[in-house]
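Following this line, the structures themselves.
None of the figures in this text is laboratory data; all of them are computed from the coordinates on show. This one's a predicted model, so the numbers in the text were calculated from it and none came from an experiment. Cβ atoms are built from the backbone, for glycine too; each structure is taken alone.
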Structure P
């Protein structure tokens, strides 16, 4: 995530996010939110147990061995999507055991961001997280309270701050205040904001067209892209007479590129060319 992953962990983060894309494609908000909760649970399990972290990141263990370990450990505690994600991710290579925890936490945040996106509330969640951050960091009393070890007191305080917040914001903050894992308040909020922005960039497409397209064409384009991505997609239209093929599609997240972008551009050209 925002944490400075290096080497093999950086490449594994890319693969892990692609795996999350598949897990949330076409699901409803409740399913995405459930996946988020279970990924947060896994984050807590790994974060508090160094032997489990090492077992899942040990390069000498093969994927099958890790898969059996994951199933024995968590099959009765999380659903198939979360279990499948962890199995797939544990087969990747990691520079350090803690990197795996950080990445799974990012996936948990992104899964909840997907739930908010499906519900049309991602803008609201990002704004509320920003407001809560300013509220806490500008109050020495709140800073002290949220960094204490009193779990129930922190949860109650968070509920007071979030009386009118969206369910996704409430979930994210509730997990955050009880899972600092040695991070400062500022660093933790930055990690969460970074992950939310990363998921947003996954569903915003920059569409360059050689000539203006109608509102109807834009609507049909959004529908086509949403269908292919499996999540609600937003588009930003830019006129570029020199664009190759008449239309190009690029997501703000550089990872969503290559073959998928070519397929999306193909759909865009077909729609933009229809009358």
Structure Q
């Protein structure tokens, strides 16, 4: 049996979040271990699925984002608290109280860190943009993830696919290689995220048993950034996938935060302003 479904980016993120919280390693860590949810929009959806509570503004769980004018940081004063699940207990940290590193010494192969990516290459390797010269939040965690064998889960939309190797980007980008006055927003580098990648295709397989293939990416209007999938499998599997996708239809669009450049902690800090000279205004 076959069906065709379309998902907006927000619907995709909700679907992926539902799949991730059902993964065995997440269920185990949720009860007996530690789950650290890095700052990104994908993790905001996972926070809601894990806690069973809606957030006032999902974008406040981000440290940065990309919109039409370019890349932008979320002001420290705007950011909501970061969630670490510690043996079933919620530990919320604001930016002055630290991040997942507070728990890293206790984490091992049975614990989980979740962080989304910006691109995925043909071999399934994922990279994430980093604006801080030391690698940002992901850069803090990566050595521990690799050295200790902590489980890294990487939610990534299939629409972020690139047609060449991730290594090409890793060796081409870099905050010192790109002129800030030729950058829309913040100058970035990129680091790899070597973990378990979960796309919409994986989410459908995990939750229904059906297989999904992308047949169209992007659209217009409300379909910007959307992905259209062919879903195949036994009738019971496709029916389950159909109901699952329909359950996330209508997920509200994420809205760009109001982060005026004249108040930005990066642009106005003498030590940081070399990383951003603002974003171009968009004509009406």
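Quick notes on this one:
- Taking Kirkwood radius over Cα pairs in Å, for residues 153-192 alone as the criterion, the top-ranked structure out of P, Q is Q, with the highest value.
- Origin of the value -21500, where helix-only ellipticity at 222 nm (-39500 (n - 2.57) for each DSSP H run of 4 or more, over all residues; to 500) was derived from one of P, Q: P
- Among P, Q, which structure scores highest (criterion: mean count of other Cβ atoms within 10 Å over residues 49-56): P
- Each of the structures P, Q was assessed by distance in nm of label points 7 Å out along Cα→Cβ at positions 217 and 233; the largest value belongs to Q.
- Of the structures P, Q, the one that 25 was derived from, the read-out being relative contact order in percent (Cα under 8 Å, 6 or more apart): Q
- Value 21.4, calculated as mean count of other Cβ atoms within 10 Å over residues 81-88, assigned to which of P, Q: P
- Read-out Rg and Dmax of the Cα atoms in Å, for residues 113-160 alone, computed value 11.2, 31, structure in P, Q: Q
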